[in-house]
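Read-outs throughout are calculated quantities, based only on the coordinates presented, and are distinct from any laboratory measurement. Everything quoted here is computed from the prediction, not taken from an experiment. Cβ atoms are built from the backbone, for glycine too; each structure is taken alone.
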Structure P
Amino acid sequence: MAGDMFSLKGRVALVTGASRGLGFAMARGLGRAGARVVLNARDPAALKIKADELGREGIKADTAPFDVVDENAAKTAVERIVKTHGALDILISNAGMNIRKPSLEYATADFQTILSTHLTAGFVLAREAATHMAAKGFGRIIITTSVMGKISRPNIAAYSAAKAGLDSLTRALAVEWAPKGITVNAIAPGFFATELNAPLLANPEFTAMVAKRTPIGRWAQPDELAGAAVFLASDEAAYVTGHTLFVDGGLTAAL
């Protein structure tokens, strides 16, 4: 029935980096579509506040506080979700961070931190989730990349490299896991007004430049990413895999 399109009723979803910004917006979108959402971040108190907020909307929400860089913690969390809820149907691997600094001043340790948080943790979470999804013959993995994996700007070399790596990882895992009933896709946001972008938003000249450079003419709000996540997580996207969906207001299409 048309009214059931994009329904996620009965699905269990883990969303990392979900205590704020894009992660929370996507978790809320999945919840509104009927999924039980498990929110991840490092701060248990912040997660509880967000889970309670979703609960007041009638969304089934739980928390799984852990650091995505901690491989054992990630594995344990995925196993606990499967044991508690009987499945893990959807993973949105979204947790991330940035260190903005000129490349000539970039410490190798900082570079490795960015890669570990985005690329390595993204692989580990996908692998752990896919292990359970493959046993069921169904899974939806969505990885948050960025327009900065395709284009770039000064002082974010590590971030751009990590996001480009995730873009390629998305295609590699999609090809490998499609026979197991698992789709793997990515969402590449443009400039969204989030806490992570606070340093950029604090610069009036930069915010104006982005608005002018973006064909739609403005920054995006976090909730505007939710629909893309719901689509890729739904049965309507069953034949979509290995794809990166750019949600950027036309930024990467424009000269």
Structure Q
Amino acid sequence: MFVGTITNVATVIAGTTVGALAGRRFPEGLRDTVTATLGLLTAALAVREIIKTDEFVLVLAAVLAGALLGELARIEAGLTRLGDALQRRVAGRRAVALDVDTPETAVPPAEGSRFSEGFVVASLVFCVGPLAVIGSIQDGLGDPEMLLVKAALDGFASLAFASVYGWGVGVSALSVGLYQGAIALGGRYLEGVLSDPMLAALASAGGVLLLGISLRLLGLKEVRVANLLPAVVLAPLFVRLWG
């Protein structure tokens, strides 16, 4: 059961392992180029997703309302704190394994920031797309095919992200497992609720978030993308109510 979700988690971990180990050998110029390329590809994917809906005004309203809710809830700050806590735990376990004393402050600030950034960015990229929702619903109904395709894509993406951000990308496997697993559990109920226009609105809102991620990857604007996450729920809801 949930073969697609389990496979997806495994490919993210595997891709991260290869990327994190190989990324250290890449010169900084190559890592910068990889980051810029990821930003451009994410922007292209975002545009493709945004234009899927015919209810763009409602999607726009959902994104604005979602941004307000996300800012009030400080979602991005919460995810960043979680990433920092996980980084400290990983550093602590590494210190125990090496039998050395390393207080929490021994984690270099730049390394901790990169770890948290990798966790947040990868979690958003892997979870906001419509394929994560539709594929998880099908996975819960016993058809993992769509998630197996997503798993392959996420494996390559995690390799590229990890070459830049390191091991924090691998922690996003936890986000993928919880998010897609929850949707898979409710798959048989969600299948009858989400219409095609609602799924298109979800895809469009997710595209806006991906566009925000691309701006971060390109170094153009530090958009607090995680604070826009409520829009992914509000967009299909708005279409159901007023579309």
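Computing FRET efficiency 1/(1 + (r/R0)^6) of positions 78 and 206 (r between Cβ atoms, R0 = 25 Å, to 0.05) across structures P, Q gives 0.05 for structure P. Work out which structure the value 59, 40, 32 belongs to, where Cα extents along the principal axes in Å was derived from one of P, Q. Derived from the structure labelled Q.
If distance in nm of label points 7 Å out along Cα→Cβ at positions 22 and 54 is computed to be 4.4, which of P, Q is the source?
Q
Have a look at P, Q and say which one yields 43 for relative contact order in percent (Cα under 8 Å, 6 or more apart), as calculated. Label of the originating structure: Q.
Supply the structure label, taken from P, Q, corresponding to helix-only ellipticity at 222 nm (-39500 (n - 2.57) for each DSSP H run of 4 or more, over all residues; to 500) with the calculated value -27000. Here the read-out was taken from Q.
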